[in-house]
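I've put the structures underneath this note.
What follows draws every value from the coordinates through simple rules; no lab data is involved. Since we're looking at a predicted model, the values are computed, not measured.
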Structure I
Amino acid sequence: MSREGGKLLWVDLTAGEISESRLEDEARRKFLGGSGLAAHLFFASKGYEADPLSPANPLLFLNGPLSGTNLPGCSRLAVCARSPLTGIWGESSMGGSLARQLRGSGYEGIFFTGASKRPVYLLLTERGGELRDASRLWGMGTFQAEEAVKAEVGDRRTAVACIGPAGEHLVKYASVVSNRGNLAARCGMGAVMGSKMLKAVAVRGDLGHRPADPGAYEAVRRKALENIRRSAFAEGLQLFGTAGGVDLSSAICDLPVKNWREPRWIQGMESLSGVNMADTILVARRSCYACPIACKRVVEIREGKYSMPQGPGPEYECVGSLGFMLKVGDLEAVARANALCNDYGMDVISTGGTLAYAVEAFREGLIDESITGGMVLDWGRPDLLIELIPRIARREGFGDELAEGSRHLSANYGGEDYAIQVKGLECPMHDPRALWSMALGYATSIRGGCHNRDTNLGLEMGMDSLEEIGFPATLPQRGEGKAQMTVHSQAIGAVCDSAVICLFAWKGAGSSLSMLRDMLNAVTGYGLDLEDLMETGNRIWYLKRALCNLCGTTREDDRVPRRIIEPHPDGEAQFLLGALNPLLRSTNRLLGRIENERVLRLLKEFNRRFTLRHTFRIVSLAGKILPAARASARAARASRSGEPGGGRVEFDPMLEEFYRLRGLDERGFPEAAVLERYGLEEIAKVLHAGSGAEARPSP
């Protein structure tokens, strides 16, 4: 990693001018890269003053120090701007090969300003950047547009990130898509590209990468690969993709059903699981650059009304949002809907959450056929799902309103309880009633309802640990320790998002802070210790929190919908993870310590053939046998009668403790002294001068 600073490409789309500069090493040390450095550049350019869909909103594509190296999981880069969906700081990340090609071009990132008068795309190579006409690409889906750009460039190795009709029509949750199945999906970065008439970013480069310490680099790479080879979690991802988690999440009532009304849907679990996908429509697995896990699914539906050629298969979040949330249990329909969202360029989580709101609002009489254009909305309607996705992408009829997201709809028609969003961002498919820290994570995430800007999910499920920094594990359905855990996990998440590294691959490699430190030191030569790592993560978190405050957020925005912290309206939950958490931790440690290769192979074969295929049954059986699980079930039943525990999350005490630990004032702003402690004096001056009080335009 160059000590004199990496190159940043500046693209003024209004003037059609391109220049470059070098990033100062001091800024890279303080904010690493990725979304952390992007936030620093966003603040310096006063992006918080810009309307999200105006030419003044900066759009950044940025690598981190690990991005594009051949360390496992380091294929990601950040895409950041002010979000048109939430109106606050927006960030997303994507895998594939774009980060590798960007590193090979010699640039660390691209900073877009302004807006073109006609459709364009950027071609970036080792020789610099060039804006090209994209008029003939406008209107194309992302699949076709990517192929057209590669054909025009004349090099199949070119990585292309583009938008589809959803981005062109400024759908508030439009995504940026690369290689069909790699998406910067959340926060509407595709709409920001559309507002700038920027159809695509194409990058190609062959420049090599030399780490600061090649010996240390190879050592940490070998260690990460060996840990992944031994990991049951990584093996599950390889065999069944992220949708392999459907069984466990269903068993512990973590996967929301029917717009978060029901705790469990066994029929849907059996149909939509990663196991069933592998046994029916899966035809291949795909990997991001230099990742040995290959969790991406390639599916094909050869016949029937949902037939589709080989294309991207649904991930866990898609199965949850387009399947469970709408009670659509047809795997082929969900796979087809997923491919449509990818081709049109739309975030599946926000798509599913918005449609679930609309269905419930229709059934409750808040909206009717005069509003929907004659459509009758209901649960379990796969054909309706397939019909509405194109309408949203093109803003046709009722699709024009759906394109604004669930917060907008509930403000217009009522039913705020049906719009499961935080700060305008629809919540992902993990239920806080099963994992209490998710409520706190959603409420205080810097981009709105999000499960991967921190590591709470892995900590609650026994996949991650904070033992390296001396923090003990907490119980999934207890408030004690959750605030401090969330503070720590947000700092770690901020480092991962700035490094940039895939959380799945990092978990597969053991989710070790020491390994993350060693990776960063080998590449940069910074000589960080664990304390430095946590300080850097906290600095980045506070910077982003302050940016959101400058965009208008206060304590009043740190709320979650009542529905997801109170007992389910329909059905009865059984929260079993408290009993199984120690078992999951022990299993992960056991596989990591076995030295006999024959024993390891036998255990992995057993895991492959039995455990991973029958997770739901195993967990359910354990729930009937283990005393702690039975106690959790009794607590859940008691909570439905109004008694504490189980399905009712003690949210407010956790939030108040979080404010105290974070040093947030009565408005929810980081105190000036806290910002100054982390070297954020400039943002402290701006924030506490009162300039952020009325900064947020309506998204």
Structure II
Amino acid sequence: MKINKLYKTYVYATLPIIIATVIITFSTPTIAIAEPATYFTQTVRGGTGLLQTPTARMAPDGEFHINFMDVDQYRFLSTSLQLFPWMETTIRYTDVRTRLYSNSPTFSGDQTYKDKGIDVKFRLIRESYYIPDVSIGFIDMGGTGHFRSEYLATSKAYGPLDFHLGLGWGYLGTQNDITNPFCKLKSSFCTRPIRTVGRGGSFDYDKYFKGPTALFGGIEYRTPIQGLRLQLEYEGNNYRNDFAGNLQPSTRWNIGAAYRWRGFDFHLSYQRGDTLSFGITYALNMNSFRQTKFDKPPRSLVNVQPPTTMDSVDQSRLFNSLQKEGKFTTNAMTLSADNNEVTIYGDQYGYRNHNEATERVGRVLASELPESVKTYRIVQHKSNVPMLETEIDADNFKSKARYEGLQPDLSQTYISRDPSHTTIANFQPNNPSRVLFNARTFWNSSFGGPENFYIYEGGAVLGTGYAFNPNYALKTNAKITLIDNYNEFNYLEDNQNTSLPRVRTLVRRYVRRSKVRMRDLYGHWFDQIGSDTYAQFYAGYLETMFGGVGTEVLYRPVGSNIAYGIDLNYVKQRTYKNDFGFLDYNTWTGHVSVYWKPEFLPNVEVSVSVGQFLAGDKGVNISFARRFESGIVVGAFAAFTNVSSKDYGEGSFTKGFGISIPLDLLTFTSVKGRVKFPWVPLTRDGGQMLSRPATLKSMTEMRSPFYD
């Protein structure tokens, strides 16, 4: 691949993240740009370390790095995230400039070989006055294994000097200058198996900590010049059987420097005695990530003169104030028989923080309603179905809002719960039947394609429909592609030899058919069917590739850390030739699911779904998500089914990653909604779930928020 083409590809691949980071970096004064005390550099392959070798160091919790490194035969594009204080994860793509993607020009042209890999590191011991940091790590554990390594590393700081020493196996241990210590425990550790399990994407557990072993390490010096660090490194890799060729280094010593400026690290090094390397890293912290807001401050209750009776309340002004100051659209309001309780029903569309939303609405109610009203009830609904009831003790709320106590914590004045039968019965929405409309943008992308490293598609999804009543609606969405590079596709269907039905690998045929296509068209019923229990039924064209009928039931108590659901669907595969036809393939698919937020892992949600997938295979889908203080959520999923690695094909099992960014991190006013950047390394037919047009998990999110 030509140099200018690669850099163009890199810019397109990182364009969404570049835009977001530029906006926040240069428009938000609250982001610290000084070098933090715990700042550590990234290696060429990503992850905290020196140049070629990792260290035991961990970045601050939530630290996220985007790296681009050029090392002669290789270019590395990687992201590294400190998922927990004790766990670092890295995803990497490697451009091998000495090899082609394939030997077939009609398949991949002159594109160079791309290799993907996943690394993970765990801290075993945290540094203290006498004890060093100790970590264990696994490199390239989920890819093709060209850089596969395991290591133990130690790090100890003395003033501006940071000393590192490690023991490496696999790619990091090919110098073989020390006897593998595990050989004394079992002879099988003396030799590293050379066979490869599956066709890439598998975890070769039988290779871990086996074969040749080498020492590596180095020193890093934090200079008096702010942001500048100097590095000296001793490698454990001999490069003789390197995937890029026999590199024959003249020395095991590498030297380098890194300079930090406004969150950017600029790297320069001289490696192996013959190779000049350079790179750039952008670092941000997902916990401290903030955006300046120009929202009006919450309404003050000092010296406020509310109306004396309910008859003198200006309802028009009340509803307008709720919308402008609380971003709450009122759909109905009721008054108790004794006039001391007011209930408002509506939609909170602006504040994803429940406490902030409640307190802003509460302040408006306190200043617009008479003193005789002792209880405010705020009822949020979804599709006109009451979902969450928040009851405010009016007198206590007003007292704390006027700072009349030593600890004016407004959250102590209200409680959220499941809407009562009375609350539900009294709800008479102003617009039970109405026209529906929604619009959003989308950006879909994939890495590592044969025609181009980065394949992308961007545009808009326009939706409309009609709600006949609070429970029944007809909905449709059109997908309009405004920009893509799908014209670079060299084939529409791969030559994969598989026994599985092609439920997803025909995706190229679907996306190439038209720039404007009907994504879905379906009838929908939704209601609460019992205490904390919701149900939905849908029928029609359910997603891009399948149509049919389905139902779902979810049990989700308010504020609970656990929810249970079950869905069942009968679907038929849509044709890729037009919007309305079908192919011959049909199947049953459905899952029993558990959604759990474990108490021992704060801000984490784990979902487990067991059942039958679209290709008829049976197994489990496990997803994991971590929410940071900024509201950014990073997640991953994997599906393991009864499909063998051979039948599944390259990748061995379905897996993917993603990042979800709250919209209000990109705006100067509070808004709800998210921008999602999914990444699926390789699409195959095993372990594929139906993309249902609506899920009860998302529709009931306000009852036990994780994303909001």
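Worth a mention:
- Among candidates I, II, the computation of relative contact order in percent (Cα under 8 Å, 6 or more apart) that gave 16 used structure I.
- Origin of the value -3500, where helix-only ellipticity at 222 nm (-39500 (n - 2.57) for each DSSP H run of 4 or more, over all residues; to 500) was derived from one of I, II: II
- Structures I, II were compared on volume of the Cα convex hull per residue in Å³, and the highest value belongs to II.
- When volume of the Cα convex hull per residue in Å³, for residues 64-367 alone is computed for each of I, II, the largest belongs to: II
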